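Asks: Quick heads-up: structures coming right below.
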Structure 1
């Protein structure tokens, strides 16, 4: 699951003590395990070995260059949603020819840049987008590879803000309209119908929604593939991870000793879907993000104050919602453990940040060991949608990031200085 563990009373990432990283780089601090990244990618990749397939990491989950280089070196492709993300792939040493370009609002400039660098395919979200891609490709005297994104109208049963596969969502083209869209697209001279794509949502911990979606679109895919000579089907991403232990405790490798929490593994995923996909005879693309990187990262924060009221025990830390917005935005759970293990009774505590918002919290009434000023806490499973969603709210600098590889560690993003925050701003002449 991950390579964070206690050795004695000290929390480690692989063979490096978290305390040593805090002493060197300060807090708030993101710490990533390269071993965990590698393990999760390879387990998913191997589970699909009987298929012609490509795993395209959804870099919106975490676009740090070191994270991406780790995956590129393992043979990963990338799922990008902007020109900026495609430029990051190139800067990290990834291959743009193994990139799929998703998103509902691609600009002409983004389409041109992607075509210039020979991406594998656009995941097309609407007919106006098809027309735009065709026009840009014609201007460049190229044929643009595309896959129409099918919205299968399958409810993934996940959080409302991360479900993408129903007609209430902005993504894709309605299942009933896809056949007509392909017919019209086939008449566009600068479009190459390379495949078909779907994605029903994120953080799915049960294989059944994937099974329902693949079962629904498979007959349509088979018909369209024979008609237009498809090369691939993309079944998107969305494999969930475990955030919450079955029982609240300080144990961070609890899944090794309890079967109380159901986990969707690559093996279960592949056992269900591979037999459904093999008869199509197409290359299969996956676009996972959170599954690969989520459990591979933690956010380390320092306790600034402990404030006790008649009703609450507030643990005020130096990290905030600008560093990790998931609890404020999604009401998400992150297990919180001390960097130096502590015994004794657990105290129901609100772990809160310094930002002037009541929503700036990481946990409420969470049973935690007694902590005091200067102690450090680790928020687990913060590798996905953590640093990448960071902001400068309250004029706070972005957190530093470290990658650990065995006994080695390296700073892979320096802490943003306060001066950096406003260096792109300027005053108009009349103030001078």
Structure 2
């Protein structure tokens, strides 16, 4: 999944997003900072929606990928539903104008308080992932005077062939219910008075670039649906999850239209198809801007020490993830092309953004770390007492500050000193 070439372009050697020079963003808001393209977000979501044609479907954006209110607002205006994994994400969706009836609550560890909040909001469906969770939700729904709509997330034991940390569809993963236990659990759910079964759910992992695992997983899910029907348990929808990848380096993810075609073939009418894309909607729509503070050479390596760090983008440190790095301007065009490790100022050897990159750099060079719209700011931290960066949404030629930079006082505003000795 790649963003249309007209979202990012070069003009007189400068990198632009839509109709804004990224150097102008850095000049106005300083670095490091996150920048998102509204046009890119809207374009990808619409491709998902249109790919289904007349087929009954729902597109639920996975909030965990990027939960900024402006991102959620942009998608809510298109009619998007939302996939959440916490009470905090539910609060964000509501604050951004999302419809609770279009919310899917996923995740293995929903607390009693989160369940109560979701029931009070009257969300669309709970995706349940264990027998204990099912019993708890039944109890809390009864106490609340409500009947919770549910699907059970089944684990098809399909190898998504992705990074182990983002694989979710194998029996060894913590997610979902094994297929061998699913029918019995559905029968138990059907007997509970405060639960209403409406679907079956599945999600096998993230950053998938092959359609075969999706097809295999859906075949196993539909076999379960047939078993359920034989047992007198009818479902309205099949939730295929998310996971479609984007291009970070040399990946060749399938086209959205091909992905949807596989789902439509595997899941027959009259079942409604639900999907939960996250990264594929926002990943390529965002960049992290950073400046080179120092160039440092050791006997074995050449470092570009940047003002961004693992506190802004932890994916390289966590997954050894690869992000393309581009010079934003032409200020270093006359410099020799050399191999650099791009690192941050955080006091950890794991603090790196990119390794072994051929770049033309000088101190104060402005760089763009590409495809950083997903799992970037949403995973940022204040380690080393670093304020988190601002987020900017570009809309045509307009720059909107959608989250200001934290200042130093924000870092300890909620903390308290001990009482003074009497």
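What follows is calculated from the coordinates using simple rules that are stated; it is not laboratory data. As the structure is a computational prediction, the values presented were derived from the model and not from experiment. Cβ atoms are built from the backbone, for glycine too; each structure is taken alone.
Asks: Starting from the value 4.0: which structure in 1, 2 was distance in nm of label points 7 Å out along Cα→Cβ at positions 36 and 228 calculated from?
Replies: Corresponding structure: 1.
Asks: Given a value of 6, 19, 24, 22, 15, 11, 3 for P(r) over Cα pairs in 5 Å bins from 0, in percent, for residues 316-355 alone, calculated from one of 1, 2, which structure does it belong to?
Replies: The structure behind it is 2.
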